[in-house]
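Listed after this line are the structures, all set down as structure tokens.
Readers should treat all values here as calculations from the given coordinates under stated rules, not as data from a laboratory. Model, not experiment: these values are computed from the prediction. Cβ atoms are built from the backbone, for glycine too; each structure is taken alone.
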Structure P
Amino acid sequence: MNARQTMVFGDNAGDYRAFRPHYPDALFAWLASVAKQDRLAWDCGAGSGQAALGLSRHFARVLATDPDPRQLALAPKEPNIDYRLARAEDDLGLRAEVDLIACACSIHWFDLPKFYVNARRALRPEGIIAAWTYDWPCTGVAPIDAILRRLKEDILGPFWAENSALYFERYETLPFPFKEIDCPPLHTPVARSKSEFVSFLKTWSAVEKYRLHYGGDPLALVDRELEEAWSAHPPDLPLCVPLYMRCGVNAA
């Protein structure tokens, strides 16, 4: 993750901590089952610790790294989580000792060739690496989703980073040089109300880049339309999004 992107997420660290989703325990239980050993998990690109917290319930130790101190300062504290300020590409001295590397909505920001060298060094033989993301949200309500598409494509279009294609393509085009295993279908809730949903949208990187460029909130451009559509056609709550995951084995 470059310094510019770290600034974008760090400036929004409080909202990121409050409104980014906490992943279902079923995800971490499944990861622990395929890892087969539960001594050490590395949460790489941990942000404000949503995945680290889930991993801590299934692994004896969790190492959670992120390059932004403002994000890590807000992460939940647990006795078996070790938070460290580091980039994904930094050599932490881990050698064939990590049972699971987890990249929760983060791997698209990494320098992938350098990270994968680091990952192979850190993972034990037959250790597991998993990277997951979610797409721009869809409510299943046509008038609301039309507004969301306009927000994403017309208003925020110039502000999406080049690597955003990876998560909009659901990691299907992510280079992933590991022996892959099939992943279960999983969903995670993102909002229990319209206000929570709008707050979740405001945590996306392109929204913050728009603010930095124009000095205004892009959500304000669609707020009235969204309020009217939401009132006329309220979606089922809580709103959930599918998780898209690539998972592989560090084959010998």
Structure Q
Amino acid sequence: MILGKILMIQSASKYGSVDYQICKSVLRLGKNIEKYTIDRFVREIGVSKTSLIRYLDNLGVNTFSLFKEVVVLESIKGLTALEQKKDASQKQFDSTVINLAYLISEANRILILGDGNCFGLILYLKGFIHLGIDMEIPIYLGKEETVFKEYDLKDDDLVIFVSLHETFESFLNSRTVYYNDIKYFQFDCPSKVVFIGEIDFSKTCLVDYQISIETDGPLYYRKARLERLFEDTLSCLCLNYDYI
């Protein structure tokens, strides 16, 4: 599906690059892209028509008109699926899901970082974006602090760290050793931080919020628990917030 391709390109593109700007604008507009001519689109996002045509060619799309048609159709299907989820769900959500849904709904932007398991959540990104939620899972190399600066995070943004292998303290310690940088013990992030993973409740909480995911058993069990958390959070947002 084309929105899935766009999400992957956005995740792999450098923040602020031409491809990133095109992806971000398309995802933000959704079905409203049908109102745009190619001239208006490139003018408003500040890229050249040549760059846009090259981008479409990489997606395997011949014209901007066809691109709009496919994006609109997929966006409408996505919104319809969320409406059906909202109508069909009779589930009572636990406090963990409700709290995570609230934090996401209140944030200006959400970045999901951490170990490689966070990329399994890209399946759910489309749902959050259909709800008008600005959520990304950037592919990055190096320090998380570099990502904070690159995205110019503010106090109304939210960073969600995911690790299905270690506690947050262990995460910081391993980064400190790897980068030989004592600042990792301080971990200064300008936005609110949620850690999802193994929680040692005997230790001081180093983040604003922490959510325990049982890390016993095979890795695919842990991944399934993580995915269920985000699936339930998406359902909770559909039910309790007037996005649709």
State the single structure among P, Q that was used to calculate FRET efficiency 1/(1 + (r/R0)^6) of positions 78 and 174 (r between Cβ atoms, R0 = 30 Å, to 0.05), giving 0.20. Q
Identify which of structures P, Q gives the largest calculated value of mean count of other Cβ atoms within 10 Å over residues 198-205. P
For 19.9 (mean count of other Cβ atoms within 10 Å over residues 22-29, calculated) the corresponding structure among P, Q: Q
FRET efficiency 1/(1 + (r/R0)^6) of positions 70 and 206 (r between Cβ atoms, R0 = 25 Å, to 0.05) - highest-scoring structure of P, Q: P
Determine which structure produced the value 19.1 for mean count of other Cβ atoms within 10 Å over residues 110-117, calculated from the coordinates; the candidates are P, Q. Q
Given structures P, Q, which gives the highest value for FRET efficiency 1/(1 + (r/R0)^6) of positions 102 and 166 (r between Cβ atoms, R0 = 30 Å, to 0.05)? P
Consider the structures P, Q: one of them gives -10000 for helix-only ellipticity at 222 nm (-39500 (n - 2.57) for each DSSP H run of 4 or more, over all residues; to 500) as calculated from the coordinates. Say which. P
Identity of the structure behind 1.3 (criterion: distance in nm of label points 7 Å out along Cα→Cβ at positions 14 and 54, calculated), options P, Q: Q
